[in-house]
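Following are the structures in question.
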Structure I
Amino acid sequence: MNDIAVERSGNILSIKLNRPAKKNAMTSRMYIAIAELLDSAATDDRIHVVLWHGAGDSFSAGNDLEDFMKNPPGPGESPQARLIRALMNFEKPLVAAVQGAAIGGGTTMLAHCDFVYAAEGARFQLPFVNLALVPEFGSSYLLPLRFGHARAAELILLGKPFDASRAADLGLVTQVVPEEKLLATATETARALAEKPATAVQACKRLIKQAFCEQLEQAVKLENEEFAVRVRSDEAKEVFQAFFAKRRPASAA
């Protein structure tokens, strides 16, 4: 599909979100396509590393809201849940290069990456509460685990944007680099990983993650159930109607 560009270079699979005019906002088809790519890469011995980045001036603005409202996720299987499962189960290294906007899922997906390089001008945000929703991709568990309760609460409950420097201080980002060096830096790390003994790298990643896998799966289940309720609530419907009408929600008036 045109919204996802795929390239293989040696043992590296590059997945590029390719909707620059929409700031790489994710549609249901894109979630499924990336999940299928990861599932396929997981069993392909020729692929040792996945490099993930976005076209244009953004990494991803999160959900495409028009598509999202037409296809709201349910508590069970959904395109979003499919990608979450693929990310949780992926044992090979994931390297992300982030420029511009990384909003909502564009931020929470990064918590599943092993290396995240951000351009100096990158901007992150978890705006779920502003949309009368809750976080996803296991971020309600992973962010407090990484940042501590107070910092996770600040990001999740206030939903304010934060810059690349703050993301690095929190531990969401591996390194902040000049934008012109972003993809080259991420690619250099991907190449270094691809040259290492592949099964040993996978075993190391599996061991790093094993201590919290069960808790993460439970958190994702609870998030999906709560998200399905929230997205169908009167509160969320009012927020989205206001968004498309370009007015303030009644609850904020």
Structure II
Amino acid sequence: MSEVARTPQVLVMTKRQKVRRAIILVSLLLFPITLDYFSPYLIINGASQGIIAGSFITFSLLFMFSLFFGRAWCGWVCPGAGLQEAGFGVSNKRARGGKFNWIKYFIWGPWIGIIVIVAVSAGGFRKVNPLHMMETGISVAEPANYMMYFTIIGSVVILSFTAGKRAFCHYGCWMAPFVIIGIKIKSWLKWPSLQLVAATDKCKQCSTCEKNCPMSLKVREMVQGGSMENTECILCGTCVDNCPDKVIRYSWNSKV
């Protein structure tokens, strides 16, 4: 194997990656305001009263977004992304992923079941209130709210430091299944959407893409296999911007 193949390139922060990092860090700073808009509990509480709460609306929009942009939200906007990537300087080990990715569905499945049960018991949804249980519109507005805020922050940080880069995205995120279902639907329908494509014949197998992938995916194998589709791919573009031979690129088409 050539010297290039044995020595992957280090991470290069291109302008696009700097912009992406800036967006997710700003999103992280705004998390004390937006926390409840991602709350799984508020959906249950609202459903028990026949109310479509703010987080219900958020998750619905995320699902619709995923039908055209996959998991780009996870790579470009999510506050949890900012928190996890800010910790790369402390712990940059790869997440195991793979067979453990099912854990988030174990969390998500019962939660969805509870929502359905309480909504049916309440006679269905009868009202939309984006500010349900959020009179001020700010999530962390009272001292009691800090306990939940720091519990979530601590869980994400501890999981990332112990289980690898963006481990929360792989194992603990209750939003990811909504987006992954959207990806499956768009792939089945084969309509145009944002995705990655690779020119396999140009790949020199230097593994730069794989080394720098924030989701610890086996990107080189994806390139060699001729398909970049992976439900754990967050379309962050790190592989696009760091490939020395420009093998990978963004595309908007219906190719699966």
Structure III
Amino acid sequence: MVVRRLLLAILLFLAASASAEPPRIAIIIDDLGYHLANGKRAIGLPGPVSFSFLPGGPRSRLLAELAHSLGKDILLHLPLQAYDDEERAEPTEIHIDMSRSRVGAVFDEALAAVPYVIGINSHRGSLLTRHPGHMQWLMEEIRERENLFFIDSYTHHRSVALQIARENGVTAIKRDVFLDPDSSPETVAREFERMKKLARERGQVVAIGHPHPATLDLLEAQLPRLAEEGFVLVSVRELLP
């Protein structure tokens, strides 16, 4: 009797394991549009990696056209003001001192700079994403363009961007892992393993990386192995709620 119960338990466990969906991973490569060679190398990554382009990048349009021709998802990497904005401000950036109408105009300008955009994710923004008023204005702009979604790159733990997006009916999700908070190979390898651990725990994960050589080296080597490790690589829109 005990053996039969044990066998039944094993069979039930195996059946549940077989029916469970494999953990899903979505990866976005940010900051594209300035460096042509690294941009082309990033776009050549295997699988449905998504790509986010800076509206001020002199090569953003060219690289977005290339990514689109390969069937990749294109995001607008929208610059939002950070604490240290004076030294690193992007040419198309939304600032805390802008009026409602100016926020809309800058958003229009940014969208026009990158073709085939299906979603927005924030660039920097450690200051602006904490301000409900400006986030409300931005989400109103995104909502007015049908079928655009928003991804909070979550550069500050007090960001209200995701909450306000959802309050405004904008489909939204936030970043879980930065693959390269610094560009050393050791850091990238550590964060890639953390990404997989979170995916197993949560069922899905959104990771953001950048076109650094160490990041591209690791992704070129490791992305083809995800399937044999039990993961599914998906485009970020497939993880939207």
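Numbers at a glance
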{"quantity": "Read-out volume of the Cα convex hull per residue in Å³, for residues 61-156 alone, computed value 97, structure in I, II, III", "calculated": "III"}
{"quantity": "Identity of the structure behind 19 (criterion: relative contact order in percent (Cα under 8 Å, 6 or more apart), calculated), options I, II, III", "calculated": "I"}
{"quantity": "Rg and Dmax of the Cα atoms in Å derived as 17.5, 58 - corresponding label from I, II, III", "calculated": "I"}
{"quantity": "Comparison of I, II, III by mean count of other Cβ atoms within 10 Å over residues 133-140 - largest value held by", "calculated": "I"}
{"quantity": "Top of I, II, III by distance in nm of label points 7 Å out along Cα→Cβ at positions 93 and 197, largest first", "calculated": "II"}
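Only the coordinates and a few stated rules stand behind these numbers; no lab work does. None of the values given here were measured: they were computed from a predicted structure. Cβ atoms are built from the backbone, for glycine too; each structure is taken alone.
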